[in-house]
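Computed from the coordinates by the stated procedures, all read-outs in this text should not be read as laboratory data. Everything quoted here is computed from the prediction, not taken from an experiment. Cβ atoms are built from the backbone, for glycine too; each structure is taken alone.
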Structure P
Amino acid sequence: MARPADVHSHGIRYEFTVEGDLSERAKAAFPDLSVARIPTTFTRLFGPIDDETALRGMLARFDALGLTIVELRRLPD
């Protein structure tokens with residue numbers, strides 16, 4: 001899929017908020033994303049995603065690990 005002209009070579013930044021604390025194993029499944037713990041039993045993962053195919057793959061990884069995404073946002077450039 002062609003990328004829009006305004007997309008940086010590092011991809012579009014996204015933020016995923018999931019339920020609960022992630023185990024070290026679950027965190028290791030997302031090496032390209034930064035992790036931030038939210039005090040109310042949620043975890044945020046954020047970072048660049050190269051394209052729509054990579055985003056779908058990331059969503060499939062969350063599903064395969066049984067993680068519930070409660071919010072997904074595209075972050076400003």
Structure Q
Amino acid sequence: MDIKQLQADLDATVRGNDILKCEVRNVLDALSCATPKLKYLELQVLKQDENINQLTNNLQECMTELGVVKGILPKVF
């Protein structure tokens with residue numbers, strides 16, 4: 001190989017390296033934007049879990065009260 005070919009190969013490698021650096025920066029930027037969104041979604045899931053637990057507890061209380069009412073009704077009539 002001659003010097004010109006080596007220089008051309010080096011130039012192409014440097015350009016490829018620059019392109020890869022740019023792509024890595026773009027991915028890191030996208031990741032930095034996605035991280036807060038992920039944390040927000042995690043908080044939303046936790047809130048939904050709390051809501052589901054509260055609704056489940058409410059349902060259990062209502063079922064208990066319904067059982068009591070079912071026990072009382074035959075005695076009323």
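Data overview
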quantity: Which entry (P, Q) yields the derived value -36500 for helix-only ellipticity at 222 nm (-39500 (n - 2.57) for each DSSP H run of 4 or more, over all residues; to 500); calculated: Q
quantity: Given 12.7, 39 for Rg and Dmax of the Cα atoms in Å, calculated: source structure among P, Q; calculated: P
quantity: Comparison of P, Q - label where distance in nm of label points 7 Å out along Cα→Cβ at positions 40 and 56 is highest; calculated: P
quantity: Comparison of P, Q - label where FRET efficiency 1/(1 + (r/R0)^6) of positions 32 and 48 (r between Cβ atoms, R0 = 25 Å, to 0.05) is highest; calculated: P
